[in-house]
Structure I
Amino acid sequence: MTSRRVSALVLAGGLGTRLKPLTDTVPKCLVEVNGVPLLEYWMRELALLGAQRVVVNTHHLPEPVRAYLADASRRYSISAEESFEPVLLGSAGTVTNNRALADDVDDCLLIYADNLSTVPLGRVLDAHRAKQSALTMVLFHTDRPKACGIAELGPGDVIQSFVEKPAEPKGNLANAGIYVVSADTYREIADLRAFDFGFDVLPRYVGRMTGFVHEGLHLDIGTLDALERGHELAKTHFAGRSFGGKP
């Protein structure tokens, strides 16, 4: 596994409206899947990766997330911090608001917290480094390409096209909402002062970014039906993994 210095921005400020009434009292990132909060799955993996600093943006019901981050910092010996947004800034706006996350590191990870995934972050980071890519996007095979951002890969896994929610998809390789960006690229994106990552940022990097195709579990816990599926899938895909302390 790579020893490069890494920080992470975890996007967790969404309202989770499709998970109501559960999200009336529980922030989406702390919804439990098979007894484990979604954010805990990611925090454990980032601790294993050796992330130096993790910033989680909040908006809806920030207090429980704030308490979780304080507890996770202690349990995993990791610097986990909150970035509160009184008004949601958008996925790219959150990067702008946390420009300093790229200081004193080589690469930054950007992760959408509402996905249950077995993506091997260490392998993604190593592939990003080996290809000397400005930005690496994790991709997965979707059966709903019109609802996703769809990428086409060329030689060397370079992303040759990317369209957010295309009316006529050219394939089924979808954006997983997990990226590795070099520190310089992170600062470049922050300085765009854009709003949405999929619509406003990623098209600018076509031809300069690479894809990493993840063949394992990747599920957006966006609805109550998906949550039920997640409970069952987690029992198999995360069997034997311990949560709650330093991995």
Structure II
Amino acid sequence: MKKSVEQTLLERRSIRRYEYDPIPEGDMDFIYAAIRNTPTSYNGQQFSVIDICDQDIKQKLYEITNQKQIKTCSHFLVFVADYHKMKIAWKAKGVEPSVFPDTADGYTVGVIDASLALMSALVAAESRGIGTCPIGYIRTADPEKVSALLQLPKGVCLVCGLALGIPRELPDLKPKQPEELLIYRNVYRSDDMAGDIIRYDREIQKYNATRAGGSSDNDWVAHITDYYREGERYNSLAAARAQGFLTEEK
């Protein structure tokens, strides 16, 4: 079922349970086309996408990440920052290589390009009634093992994954931060926003206590801080450097 732009953007929710039906080939072609038309820095297109539909590979990724939607989805797209193609191009054309891919800005550009491509794919999929679930844990669970499984060469680095499938559920729509906490006019907000944050925290706690499909007493502040605590243990810098990124002190 196709959706309007408004429905696609404002009714989006992460889907973690999928039907066994495959995604129609025409819909996947549309998603690929949307990915290809992603805006990127300099039109350099510093990203690539690995579309995984092989069940054995999805199973192995599930075993690494413990994210069930990876093994049950129809397609699992892995978005990577990619300068490997440019390195091939430099050699093929006899152009002096740039160290830009090794710098912090080069890494950031690759991550932004891959992230924009993920959003292109997500919006395209949602507009066709296909369920989606972004999975950042593909980058941090065991980046060396995932990179080896996907045979990523140097100059290619994991950014994020996107599960795609025919929805088998319709979760309640999660409350997002109100406009006054997200969108500021001309300069960053300078008044005391603590009250707005606490009100949002309570809204999330109420949502978690009453949502269909499993409730909890989680609030927003403490729950997200727990994610940050977990993230403190990741060694993302070492993983990026192992793939040839961030080797320059710039």
Structure III
Amino acid sequence: MTHVLITRPLDASRELADSLRGIGLKPIVMPLYDFRERAPGVDLRAAWGEGDRRRLAVFTSPRAVQYGLPHIPAGLVAGLEYAAVGAATQARLEEAGRAVGVRAPGGYTSEDLLASPALAGKPGRAVIFAAPGGRRTLAEGLGRLGWDVTVAMVYERCPLPPAKTQAEAIAAAGSLISIWTSISAVELAQRNLPVAAWKKLLASPILVISARIAHHLRGRGARNTSLAAGPGNADLLQSVRRLVDTNGQ
């Protein structure tokens, strides 16, 4: 039986695991971090400033919406434009009553959002709501387009070291696929897994949600990386089916 290592946060991992069991695969649920709120460490009023320049609030994930929206001063809400990385982030903003005017013409990465025509022509001041260590590509890209950029770190990842049973399940798997949705998870796994388990992952088929993650893994010796149809669990399930068929697992 093919084992599938899932490294998403716990709730998303459990949901995907149920779907994988439904098609005869054996999931290994190994979330490598959780999240907690943190103070953004920036003055949002000063970041967006005064005057008639555009003021853009950029949300990079549903969690950025969850932890970031409460920090926006009530007096600034009406004058903001909202940008979302990915459909799930856009949906969370719209559920909160915020109309998203800047979205990617296609795709769900920072590079996709930067391709939006709505960002060009009349740049202003942008605040990116994110976690520490992420979205450098987005910040630098907005800067090149002429935006004054501030990054508000409104939540942070809390590492979850792999349990011994999870490492043993990887080692015992005869046929293995792993799913990676962040570079942070890759780095935590490399630091905390036994060397033999990590090498086995690199030698097995790997499914990623972005070219950036694939490049990162290939730099660490991955031999077989594939790009998923999208970042959601339905997309990942479809892509796992494809990998199983392709590799005859």
Problem - Identity of the structure behind 1.3 (criterion: distance in nm of label points 7 Å out along Cα→Cβ at positions 78 and 238, calculated), options I, II, III - result: I
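One of I, II, III was used to compute FRET efficiency 1/(1 + (r/R0)^6) of positions 110 and 198 (r between Cβ atoms, R0 = 30 Å, to 0.05), and the answer was 0.65. Which one was it? If you can, show how the numbers build up before the last one.
Values: I: 1.00; II: 0.20; III: 0.65.
So the calculation was done on III.
Can you say which of I, II, III returns 1.5 when distance in nm of label points 7 Å out along Cα→Cβ at positions 86 and 222 is computed?
So the calculation was done on III.
Upon calculation of helix-only ellipticity at 222 nm (-39500 (n - 2.57) for each DSSP H run of 4 or more, over all residues; to 500) from the atomic coordinates, which of the structures I, II, III produces -14000? Write out the running numbers ahead of the final one.
Details: I: -8000; II: -14000; III: -11000.
Of the options listed, only II reproduces it.
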Exercise for the section: Determine which structure produced the value 1.00 for FRET efficiency 1/(1 + (r/R0)^6) of positions 14 and 94 (r between Cβ atoms, R0 = 30 Å, to 0.05), calculated from the coordinates; the candidates are I, II, III. Expected result: I
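No lab work stands behind these numbers, since they all come straight from the coordinates. Please read all numbers here as calculations on a predicted model, not as lab measurements. Cβ atoms are built from the backbone, for glycine too; each structure is taken alone.
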